[in-house]
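Every read-out reported here was derived from the displayed coordinates using simple, explicitly stated rules and does not represent laboratory data. These numbers come from a predicted model, not from an experiment. Cβ atoms are built from the backbone, for glycine too; each structure is taken alone.
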Structure 1
Amino acid sequence: MDEAYDYQRGVTAIWPGTDHLVPESVLTELATYTEDNDRAGRLDDRSVAALRDCGYLALPVPTTFHGGGASLTECCAVQRRIGAVDPALAIGLNMHLFSMGYMVEHWLRHNDESWRLLESIARSNHIVASAFAEPGLGGSLTRSNCTARREGDHWVVNGLKVPCSLAERSDVLCLQMIDEAGGPQSLLVAIVPTATPGIEVVRTWNTLGMRASESDTVRLVDCPIPDDLIVHRGPPGGVGDEVFAAGNAWFCTTATACYLGVASAAVDQARAALSNSKISHLGTTRASLPSFQSALGDILTELLPLDAACARLAGLIDEHKLDPRNLTPAMLALRHQSVDIAIRAVELASELVGVASYAATGPASRLIRDVHAARYHPPTRFVTRQLLGRWALGLPWSFELTERPYEEA
């Protein structure tokens, strides 16, 4: 077979090389902690330290501000690689990466003093926890039940954030809240040190999959947040401005990349199992049988286009030629499709691996558990389906369900 058609070459050709950002040796080390992380339901400190030491935490920060200067496409490629060796670590840190990308997009458009914050986080190697998810929002991205009351030069904030990945080990929280006074710009985004009085992290994360993402609960009780830590203001319940759209693009593409990594790991397990498993009465391996070859091909017919779509959409953001709001429908459709495709890919691959996938422990069964977490990231598929339909029909749309509850006559 011509080397140009090698499987690994074909997959990696879609993505840029990122070994200069996160060396392969780091990924090899991360893989040694994965099973223990899953069993413990918490990350080994060495997992985070390995990425911290290679500069991962400052990956998207411009080099001018002592960061890695990585593009969104490069960040996606890194997340895909980490997702293949430790999905929980990848998705936990993805919330940090998304918040950093959001701040970079803000600075690129406003060229304001926010560069100081980027530089401080990069120099200090801080972890930023993305505290956006809340109970009772129904998947809405541009609302908050977390209240903020203005008192002099600061805000007094109360509310609950859950799940919030890596909250306990974070140095900084990126969170949104709603100004009690209301107004057209009452949705506030703040960057606040996790050690601020009134912030409490409660260990509540105990799940089937993504167990080591440490997505615990953050409780804010009369938490004082200085006004100068408010980094963005926007309208609640709307479609968001250009910065919000760019931030959403970071989340949709990097999260999709994480689950592409999970699926690629499952495919690699299936490839190995088919090549090594002999069928005694046929005197050959399952890899040589057309039925198994076709089953594996079915998986790749869905994964490869998803890889290509994710890389291309990330590249469009990197080019900075389009208003990211024009890409929002495609970004949401990508995230929506990634759920079905990644889950189906891992489940079909597990059948090819065989009964080992049903073991209580081991990488095959862990991947099955981990990939189902793709269902629960906002915006939910209930919101996305309605949003895209209304967009296509030229109707007003937003990042939340638009409907009235059914009332019995």
Structure 2
Amino acid sequence: MRTTTLVMSAAAAVFACHATIAAPLPEAKPDDVGFSQAGLVRMDDFFAREIAARRVPGAVVAIARDGKLVHYKAYGKLDPAKDAAMPLDAVFALASMTKPMAAVAGLTLMEQGRLPLQAKLSDYFPGFADMKVGVAQPDGSMKLETQLSPIHIHDLYRHTSGLMYGGRPDSASPVARLYPDGIAPAIEGDTAAFIERITKLPLAHQPSTEFEYGFSIDVLGAVIEKVTEQRLGDYLSKTVWQPLGMNDATFSPTDAQRARLAHPFTEDPLTGKPQSIKLLDTPTKFDCAGACSFATVGDYLRFGQMLLNGGELDGQRILSPMTVHLMTSNHLGPEIKNNVANIEPHRGGYGFGLAVAVRTSDGLASVPASAGEFTWNGAFGTQFFCDPKQRLVVVVGTAAPGELRKYYREQVQDIVYGAMVK
């Protein structure tokens, strides 16, 4: 009986603040764009169960089809230590969902003839030319080899630079043990210190040979700053965030925005171990393109809709249709080892484009979608996916930095496609 009461209470919180927050896109009835209202109720039921079981504090979910908003709801609590309901304009630490936005910033420079994909990274930061490649030996030691080809800007977008992340419990690589985690450099120093630190490390692979998730987009952000002579956040604000009306997108939340930051449980619901999102309390010293931005779900829905529209939203053109097509096409040829499925277990059948995973087959993956779907997630519990064939954009915000976040990614996608009836 108590469990039932908790589920009902969680479900009752769904509509909190809906009447006071402007919709990020024009609204439509689910039936008008091929969704079942009963099917969408399953999303309410799912998060009500999860919140009642104290597996996640709360969530915001936005679903749009044909440019029309059909589901925009907040669930649960903004902060489990406080009693405030999750508002629709909750601000989430986006982690790696920063990467697609930084990529768009870089591609605007490509369109201006200022940052071609085949430019050498060492033309902007010479230290990258001298980086060696670390090769693990049978005895556990590491041999250093010379780069066989230079790192290109293209390699940064598609994570084939040889740079990686450290702090990964799943890796016994001697190279991985030398790398910091994805947030540490931005907290500990400025852009120049980051470049100095990263160029002193060995590469995990020869450039252009293997998809290895890591600091590539952070380095791209540093290149963007060098080309534009602006901080990344300033350039993104001028070229992407302000034109799209992404009013809360930022690298440095104001006091007012901090009052709307979504917080996780202090302990991982799966393991009971302490967990936190360090960026909620610790400002960064540079605008790290790989992991350090914040935004609302509504902000990111507008960003996703712009991409789905071929680079334009509400009369504001950010990229050309062909540039968006290039960004959202698979860039991992057969000569490149694809480790996407190792990063996200349900991502079988996906390649990788320019800062987004790209579905290459209708089958193989454990979630429904169409070939051509593009997507990425954030380590703190956010996700987005766009399905051009189904004219669909979905954005989810949670504060769930543990392994449970991967469960939500899969379940949400199952529920969304399960609610589509035509």
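Overview of values
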| quantity | calculated |
| --- | --- |
| Entry that produces 0.98 once Rg/Rh (Cα atoms, Kirkwood Rh) is calculated, selected from 1, 2 | 1 |
| Which of 1, 2 leads on relative contact order in percent (Cα under 8 Å, 6 or more apart), largest value | 2 |
| With FRET efficiency 1/(1 + (r/R0)^6) of positions 57 and 193 (r between Cβ atoms, R0 = 35 Å, to 0.05) derived as 1.00, matching label from 1, 2 | 1 |
| At a computed 8, 29, 31, 22, 9, 1 (P(r) over Cα pairs in 10 Å bins from 0, in percent, for residues 73-280 alone), which of 1, 2 | 2 |
| Computed -16000 for helix-only ellipticity at 222 nm (-39500 (n - 2.57) for each DSSP H run of 4 or more, over all residues; to 500) - originating structure among 1, 2 | 1 |
| FRET efficiency 1/(1 + (r/R0)^6) of positions 41 and 89 (r between Cβ atoms, R0 = 25 Å, to 0.05) - structure with the largest value, from 1, 2 | 1 |
| Comparison of 1, 2 by percent of Cα pairs over 21 Å apart, for residues 201-320 alone - largest value held by | 1 |
| Of the structures 1, 2, the one that 0.90 was derived from, the read-out being FRET efficiency 1/(1 + (r/R0)^6) of positions 113 and 289 (r between Cβ atoms, R0 = 30 Å, to 0.05) | 2 |
